[in-house]
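For reference, the structures are reproduced in the following blocks.
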Structure P
Amino acid sequence: MDYGTTDVVVIGAGQAGLSAAYHLQRRALDYRVLDAEEGPGGAWRHRWKSLVMATVNGISDLPGIAKPDVDPTEPSSEFLSRYFAGYERDLGIEVLRPVKVTSVAREDADPAGRLRISTDSGDWSAKAVINATGTWTRPFWPIYPGRATFRGRQLHVADYVSAEEFRGLHVIVVGGGISAVGLLDEVSQVTSTSWFTRREPDWRDAAFDAQAGHNAVALVEERVRQGLPPQSVVAVTGLIWTPSLRAAAQRGALDRRPMFTAIEPDGVRLADGGLLRADVILWATGFRAELEHLAPLHLRGPGGGIAMEGTQVAAEPRVHLVGYGPSSSTIGANRAGRAAVSAILKLPALASTASTTSK
């Protein structure tokens with residue numbers, strides 16, 4: 001069924017989606033923001049309560065309104081959900097939720113025509129789409145020999161609540177990123193842990209300065225330009241020592257082991273052939289971009305990724321991906337929102353709007 005027509009549909013109302021909405025509003029474009037969540041906050045709504053503002057990675061202000069004063073002990077899920085809610089309210093950004101987008105398709109063969117955005121609440125027709133769906137809804141579970149035979153509990157970082165539920169159990173943490181070491185730090189304070197990664201972790205002693213950040217983003221950008229699946233910026237930058245992680249290392253929680261060869265009912269088979277008994281396997285193995293609704297557009301290339309020119313899909317200039325690849329950080333998401341709107345205003349279907357709003 002037809003639900004409405006507009007110039008631009010923004011899919012997702014996290015940092016990247018709200019940044020895009022801000023710039024669409026400033027350029028006086030007609031737009032709609034669709035969000036699958038029940039309320040404001042994007043993926044931050046689902047972060048575990050122990051991830052407080054003092055320990056969360058740097059969060060950038062949304063464009064136009066700075067964050068309120070931060071209580072370092074407040075859970076990031078509560079603080080950022082409140083910040084995002086106030087941002088929507090104060091700027092008058094209307095977010096339609098909960099609305100789940102099921103597909104995006106071309107309405108006809110005209111390359112300058114409209115796109116059909118189908119949802120569980122009806123359809124929208126738009127001249128362009130800014131996709132800001134992030135990764136949180138697509139946790140990556142690696143296929144591993146014997147995984148289905150394990151008699152203990154397996155969970156992904158996306159399902160983590162608190163370390164207390166593991167007290168008295170032996171927990172295996174799999175993964176080499178920030179979430180893995182952060183949870184090792186937390187869980188190892190209440191129970192025994194073992195850490196497994198595919199590769200030796202890359203630790204940084206030096207502060208992660210602006211130049212290092214620029215270099216890391218450039219590497220990710222090059223991958224998406226070539227149509228390869230993006231690596232996370234964290235995968236490029238390595239892990240940074242903090243006082244809490246040094247304390248975890250002193251406890252032995254960061255004694256990394258090479259990846260086990262198989263999972264068995266009572267534990268994991270080690271690379272040296274021994275069996276390590278375990279009660280819990282916590283998979284801190286990352287996330288994949290939530291892009292399944294874009295499948296009808298056939299955007300993926302032979303390399304398995306989507307070739308990009310900035311935020312614009314190279315094969316479909318009416319579609320922009322923000323919060324994807326090099327713009328997956330909060331600073332990057334803000335910049336990507338602005339860049340996407342600037343590029344959309346150059347589309348033939350919106351050229352008259354661009355000339356009007358620039359006056």
Structure Q
Amino acid sequence: MKKKQLGIFFLLCLIVCGLSAQTVSKTLFVPKAGALKEQITEAEAKSITHLTITGKINAIDFKLMRDSMTKLEVLDISNASVTVYMGKEGTYPLKRFTYLPYFIPAYAFCNAEDGTLRGKSTLKRVILPPSILNIDKFAFKNCNNLTILQVNKKTPPNLQEEALNDSLTAVFIPLGCKDDYKRKKGWDKFAILEGAPESLTINITKPGELGNEIMKAGHQPSEVNYLTIKGNINEDDFKMIRDFMPDLVSIDLSETTATDIPDFTFTQKKYLMTVHLPNKLVSIGERAFSGCIHLAGDLVLPPTVKKIKDGAFLDCDKLSRVIVQGNISVLGKDIFRDTNKQKLVFTK
């Protein structure tokens with residue numbers, strides 16, 4: 001009897017865990033700026049993961065989203081209007097402040113009330129309206145999981161001090177205005193792509209079929225930005241990635257069978273920001289990632305890696321470190337530029 005009860009208990013735990021991991025989407029119309037709290041209960045606020053807002057919002061509403069929506073991952077305010085607010089109830093820490101209309105307010109998703117800049121760690125994607133004129137200082141500071149910002153505005157808004165981290169966030173803008181963004185102060189450091197982000201997970205059973213599988217899923221390889229591949233891949237698949245996928249921002253190869261990253265596979269992928277390498281990887285080819293100017297953070301090599309060939313990470317200036325966990329038998333020349341040799345870190 002006790003075993004049966006214990007089994008039921010564990011089953012209930014699994015169900016509760018599954019429910020807690022579910023996506024909770026909500027669309028809210030806010031008729032009056034500052035009244036978001038009147039549209040939802042406290043319990044709802046704590047459960048929402050995907051929120052779409054229409055109507056009018058101000059700094060009071062941003063503070064509610066920042067501090068009370070503890071699971072918020074995706075925020076779409078593309079059809080909302082940000083209005084003026086003057087007072088102490090906004091996002092600015094411990095002070096009366098005037099928040100201008102059409103501004104993403106200062107500290108919108110970065111709480112600094114205790115003197116520490118704590119970004120909203122749950123936030124992954126934000127979609128802004130075309131009316132936005134300014135993204136104020138520290139708006140998304142230390143939002144370390146914010147990988148996508150969509151700015152639905154052809155004329156680039158002003159980007160203030162440390163409003164957004166260029167090593168974490170890819171910026172998606174309307175078609176035909178990339179040059180304007182690149183010329184605008186502050187935006188020139190970002191990976192900026194036109195159109196909406198496209199994400200795809202592909203399971204491959206027959207090596208060499210990556211391109212066909214992508215098209216079967218209703219996508220063109222050239223349009224995919226976030227790609228996860230599982231299963232059996234070969235050199236033909238890597239060639240597909242090299243030649244036909246210029247706009248990759250992130251790729252996850254951890255659950256593939258690949259043991260080698262062929263020479264030049266990701267060379268000059270100028271939007272590539274994150275890579276998850278195959279778990280059984282042995283060799284990283286010549287100049288495999290050279291010229292990936294937005295590849296950032298720490299790249300941890302699986303302990304199976306034995307070879308890193310010439311120029312593998314040449315000109316990857318934003319890459320903080322390449323962490324080697326295993327024993328390297330072949331270490332090529334000019335892995336980085338001479339001034340960046342310290343980026344290669346051996347843990348053994």
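None of the figures in this text is laboratory data; all of them are computed from the coordinates on show. Here the structure is a predicted model, which means the values were calculated and not measured.
Source structure of the calculated read-out (relative contact order in percent (Cα under 8 Å, 6 or more apart), 23) within P, Q: P. Assign the value -0.79, -0.85, calculated as log10 I(q)/I(0) by the Debye sum over Cα atoms at q = 0.21, 0.24 Å⁻¹, for residues 78-125 alone, to the correct structure from P, Q. Going through each structure in turn, the value belongs to P. Calculating volume of the Cα convex hull per residue in Å³ for structures P, Q picks out Q as the one with the greatest value. With helix-only ellipticity at 222 nm (-39500 (n - 2.57) for each DSSP H run of 4 or more, over all residues; to 500) coming out at -7500, pick the structure among P, Q it was computed from. Going through each structure in turn, the value belongs to P.
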